[in-house]
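Any read-out appearing in this document is the output of simple, stated calculations on the displayed coordinates, not a laboratory observation. The shown structure was predicted, so the numbers you read here are calculated from the model rather than taken from an experiment. Cβ atoms are built from the backbone, for glycine too; each structure is taken alone.
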Structure I
Amino acid sequence: MLTGLRGVGKTVLLESFKPIAMHENWLWVGTDLSESTSISEENIAIRLFTDLSVVTSGMIIGRASQRAVGFEERVDDVERRLDFAAFVSLYQQTPGLVADKLKAVLETTWAYLQQQQPPSATGVRGIIFAYDEAQTLSDQVAKEQFPLSLLLDVFQSIQRKGIPFMLVLTGLPTLFPKLVEARTFAERMFRVVFLDKLTDGESRDAITKPIEDAHCPVRLGDTSVETIVLTSGGYPYFIQFVCREVYDVFLQRLSDGQEPIVPVVEIERKLDTDFFAGRWARVTDRQRELLGVISHLDDMDSEFTVQEIVEKSQQELAKPFSNSHVSQILSALTEHGLVYKNRHGKYSFAVPLLGRFIRRQRIPFKGATLLDL
């Protein structure tokens, strides 16, 4: 499991694994997940063997007679392939629950893969099911549909049988608590890799190394590099975003004979519009007020608790929040993907640099100075 805030490079790292896996004779299937995958247990089953059929549809698993329709009656001998239609047929013919049907599809696939390979040859070693944006998965208790639990149960079952099918999930930090809530054994089932932001040294390398080419027209001084490091907060996505804007500005100013400088205010304004505004538009005024309180906590960029928010609101707001109200709003903000609750019962922002953005929204507090805002 690869997890971390947006902008730390989870998707890029996941894609870098693919050629390594294929070189080692593992098949690779997967896609980006969405909320529609979690509507029902059958939806996630269809998602899995839809993706699986992409790499297995070229496998011939037998031949069948098919009566041709036309003026002359004849019987054609056609190849049967391990394609989507074959998976659907097997799924529908297997008795039992959705989990039983899905297991049958996966187990049969591995059996056919082994038949296709001569014993002396180096064949397929297994299949990797890699899914990005996996934090969108969830059980639908009200509808009595448990697609997330189904996914975990099925993979645990087939791996116990020695079938080398690997599940790789990538998503926001909300993913791991959600998996453990669905099935407690998920904590032992996955190796969890948390991707954090870059250090200052790594950030400088990310900024300067791409322009070391002698033909690159842009050169950045130490002051410009430090400004970019501070503005980006060490998050790879923001480093890319800021550097692109800086390169464009520097090229323009150099061509005009002007001294290049990093336009921090303009870049932050564009970042607010392109990255933060859509998320901010989904929250209510009262939720924004609570986020404003969080943005003025000393540890806003690391962890914060319900009690810390309550105490800060009592200091800064005419209408402070109660413990229960804070918990309710944090739950709603978790659903919006803005905060998440970690394993220690504390909360953190799920969006990098969100606290800085909130401060720029000029949410009034009686204890705040103009510099704070």
Structure II
Amino acid sequence: MRYYIIAGEASGDLHASNLMREISARDPQAEFRCWGGDLMEQAGGVLVKHYKDLAFMGFVEVLMNIRTVLGNLKFCKKDISGYRPDVVILVDYPGFNLRMAAYAHKAGFPVYYYISPQAWAWKKSRVKKIRRYVDHMFVILPFEKAFYARYDHDVDFVGHPLLDVLPEIAENTDRDAFLRKNGLPAKPVIALLPGSRKQEISIMLRIMLQVIKSFQDHQFVIAGAPSVPEEFYQKITKGYPVKLIYGQMHGLLACSRAALVTSGTATLETALMEVPEVVCYKSSFLSYYIARNVVDIAYISLVNLIMDKPVVRELIQQELTAENLKEALMSLLYDANYRSRMIADFRELKMKLGGKGASRVAAEKMLTYLKKKKSRE
């Protein structure tokens, strides 16, 4: 069968590539044409567009590049029409992919969506488009199935694909070898994950660094974002005894006793590697005010959202101070009951996420649906 797959970010490239391998294992005749990255190409896809050419974040940046965005949409529609796939598989990336879902559905192609947009947090109006244009939705967070059920839409929960990767990294990382490779001493490590964008790094990292002086028996190591140059970090960290490393976030977490993490997917990754953490978030007053009036969720971290209770401490906006962060980190490091309770909750979290095999389950379900459709034709 012929599969047209669209992923617009690095995480989508990873998860789509694993899905492609599982499909190929069950459909030896599978042909893939895709928008994504190097990993999807390595998995056997013919790469049409690289996600690096699609990464326009934020309202202003999209407006500045509106010609490119519209051109990509027009080209993608034409390319799908010319390829005539048996199915169009969309991976996250909702701004682009929901538009392509509408086109592909109206053009008569089956549409599958892997990794749901976060409609449960904001833009609930997207559920109407999903019901109208997506034949099958495959979700990776357990509460998403109940969310869609409230809108009378049945979806498949397949588990979280990170469970296929992160526990093995945690188990197999050689701490001593990691420290030697990166020129780090043998002291306990505190990981700093200040985010992936310059604006959030500038705010969060400045506060995180202020706690270092209170933990001189530990070493602090920053997980550098690939798109942010070293010089940017150096301006912020000048005068602080802190190390910056790139491309090794998961290895760093595997060697860390605790982590300070900016809100985002990294909070879930940290939990899946069973590293006690504090979740941090701060933005401008206006941005925060708008977010509070648009986003409809009880917690900011995926860990607490999935568990539906405050497993990890969230320091948000005015609560994110050096003093509060110091107190929270003290608890992570020296309160044995608090640490053990958090790690036990992380293990329960893994069970809620469905265990290993998300890519396999998603591939099997997709092929089952496709075979049923073909048998009816």
Structure III
Amino acid sequence: MNMKNKIIYLSMAALVAACGSPDKKAELEKLKKQKSDIEAKITSIEEYLEKNDTAAHKEKATEILVQAIVPSIFKTYIEVQGRIDADENVALSSEIPGTVSKINVKVGNHVSKGDVLAETDSRATQRQIQDLQTNLDLAKQVYDKQKNLWEQKIGTEIQYLQAKTTKESLENKMAALQEQIRMSKIISPIDGTVDAVNIKVGQSIMPGLNAITVINFSNLKVKADVAESYANRIKTGNEVQILFPDMHDSINATLSYAARAISPLTRTFAVEVLLDGTKEYHPNMVAKLRINDFQSPTPEIVIPIKYIQRGTAESYVLVAENGKAEKRVLKTNREYNGLVEVSSGLNAGDMLITAGYDALNNGDAIVVKK
């Protein structure tokens, strides 16, 4: 007998016992009316209890957010600072002391290998060459005549040798003066652009003074030094991201060179990345490199470390499963930049709880926020 029928039965029994009237029909009608009222009250109470039990159940379910697990390629990077460098970046100076007499270029001019960029005063040397040329012409004539005579067995050998020695001596002096003329000129050894002119006409200059700088901007690269501990992970062809803070620019590229030799002083090895010559990069500009040193061969389970909870002897996360929080014990491998590589414990498609997990235990009721 259910609770409803029990209440009706007891109520009717009590009324019958309390009432001793012989008018059974009136009594029956009274009891029926009381039964109807009691049934109505019971229905009302049942509806109230059912409604409140449902609300209480809902209050116990914790609201959460979830994220579907999607396998992805896991990558790690090392970060090093480098600089832009030009292989063909030359600072030119005069090879001999002198006074600047002529400057043939301006900053920004394109020059070719062999172009004369500036000259120092060489008038004294030019006059010496003119005087020496007269003596050299005479010495050549004397030598030619002595040579002809000697070949005809006329004259002495000493006369022939003296004429030959005089001519060769004057030729050597002429070559030395011509070399001085060449050294008085500043000549570009490369094709490039004039980046700086640090001299003026009339200025005295000395060897070693940076007079003119020429750079080949079409042959720029980023250079950096990487710690020895990464030698077995950094190879030519590795993916690299380069940030240029001063230009607010970045590029994706590959390592064009990774040295195999380790510097005995710094315990580092050099890496290089060739740059696109169409952009206006500047030599010696700072560059930050993010070099890819590991990449998983296939997509793997990767999740943010912040969702992992630590137990006394295990690490775990909570996933949503059939309206309840389910604990998953994890095994992890590499960590990088807030992400961790999961080797076991999660599968593709699992719904990882990403909000509200810190207030849950295994088996707790949950409801996903909408």
(message) If Rg/Rh (Cα atoms, Kirkwood Rh) computes to 1.55, which of I, II, III did it come from?
(response) III
(request) Of the structures I, II, III, report the one carrying the highest value of FRET efficiency 1/(1 + (r/R0)^6) of positions 86 and 126 (r between Cβ atoms, R0 = 25 Å, to 0.05). (result) I
